[in-house]
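Once you scroll down, you'll see the structures, which are given as structure tokens.
Every number in this text was worked out from the coordinates using simple rules, so none of it is lab data. In this text the structure is predicted, and so the values were computed from the model without any measurement. Cβ atoms are built from the backbone, for glycine too; each structure is taken alone.
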Structure 1
Amino acid sequence: MTDMPYRTALIVGVGSGLSASLARLFAKNGMKVALGARRADGLAALAKEVGGKTFACNSADPDEVTKLFTEVDAAFGAPDVVVYNASYRTRGPVAELVPDEVAKSIAVSAFGGFLVAQQAVKRMLPKKNGAIIFTGASASVKGYAQSAPFAMGKFALRGLAQSMARELQPQGIHVAHVVIDGGIASAQRTNPPDKPDSFLDPDAIAESYLHLLQQHRSAWAWEIELRPWLEKF
């Protein structure tokens, strides 16, 4: 592992779980943190805690994504770390799915990832330096019954990450995809007394993201899978 080579992080799709853990850990390691979300007004406390700033953005809208990066540039300078953590899920039998909801799921989970990554790459390429991390899920590699829209979006996001890694890592930009294969612990999702650590601890997940950012370029990972010790393969 090497020292932290990055100074400014933009996290897109921020909520109270993994993204908040990432923001705290990045700030603890000396990074300025920008927090992007569709509804940014609920992030004031987190922004104050990490010394960061919030930005409202619909990640599936090209104009809003362009505006997001312009605003982050003005506030902090171009981010050299970008984490895409946004997704949208709709469930149901294929015959009963609402097409507009399916389109939204794909747009937020995958197309938004492309839009955010494209803006990031435009800023990172001239410097030949930066890192882009996409948050995946079990659905990135396993299409579950009655979860076709989420699988479609997450499969596409994984393909984007792999293609970008092959194209951009030789140009100095570390691209990684993290498969989170299990439920993430939260106030609403707690571990059963007889099965401790059944859910992934968001702080522990954040440590893995930090490790990706600290990897030496001679041994960059393009994908890692994280799962609790009780999760079945």
Structure 2
Amino acid sequence: MDALLEVEDLHAYYGESHVLQGISLAVPRGKVVVLMGRNGAGKTTTMRAIMGLVPPRRGAVRFAGKSIAGLRTYAIAQGGIALVPETRGIFPSLTVLENLTVAARGSGPWTLARVFATFPRLQQRTRNLGGQLSGGEQQMLSIARALMTHPDLLMLDEPGEGLAPIIVQDIHRILADLKDEGVTMLLVEKSFAFATGLADTVYVIGKGQVRWHGRAEDLKRAEGVKATWLGV
């Protein structure tokens, strides 16, 4: 397995609270890996620890064969990881075009033309301020802005959270298209259908530990895992 990202025995804390208790996972190149679990299980903290937003106390994080544990977040981002947070994090006072161009870094596969081909709705809103967009449009802008950095790994934290079902379908379709293009992704997702419809591999996290991992198809049949750790 050609793993682009490897996490081994990762431990992280919020204050004295031991949130991550030995998380290990791998994200192969060109694949989609999804982290699932109940609220408070440690999914978002895992992403934040990978990104350096929560400093790991113990364990290894390797990206493209190099250790990134303990690096500053900006250095991790410059190394090829882009995070689309649940809060979306766009600039509300900048236009759609400005949000995209301010994120652009160097030359790479994701030009404005390609982004607008992937997100035609954004092309129709280029002069609108980020704060004037709908929730779904803001999520599309957040994903598009991350792609403008030409990431080797795209991480998304609950991309469908709080959106209308028809918009969630749009986001799912866009991510499926990105998967078909070979974009490597790590997602946090609570929706069982959304997650299993995209994932090559699923890691189920509960109380800060990996409780199960395997193919999405196998998870569909793992009734005990779904009942205990997902509430499905």
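Observations, loosely collected:
- Among 1, 2, which structure scores highest (criterion: distance in nm of label points 7 Å out along Cα→Cβ at positions 40 and 104): 2
- Relative contact order in percent (Cα under 8 Å, 6 or more apart) derived as 20 - corresponding label from 1, 2: 1
- Value -9000, calculated as helix-only ellipticity at 222 nm (-39500 (n - 2.57) for each DSSP H run of 4 or more, over all residues; to 500), assigned to which of 1, 2: 2
- Parent structure of the calculated result 11.4, 37, given that Rg and Dmax of the Cα atoms in Å, for residues 8-47 alone is the read-out and 1, 2 the choices: 2
- Label whose coordinates, when distance in nm of label points 7 Å out along Cα→Cβ at positions 88 and 136 is calculated, return 1.2 (choices 1, 2): 2
- With distance in nm of label points 7 Å out along Cα→Cβ at positions 160 and 176 derived as 1.9, matching label from 1, 2: 1
- Structure responsible for 12.2, with mean projected area of the Cα convex hull in nm² calculated and labels 1, 2 on offer: 2
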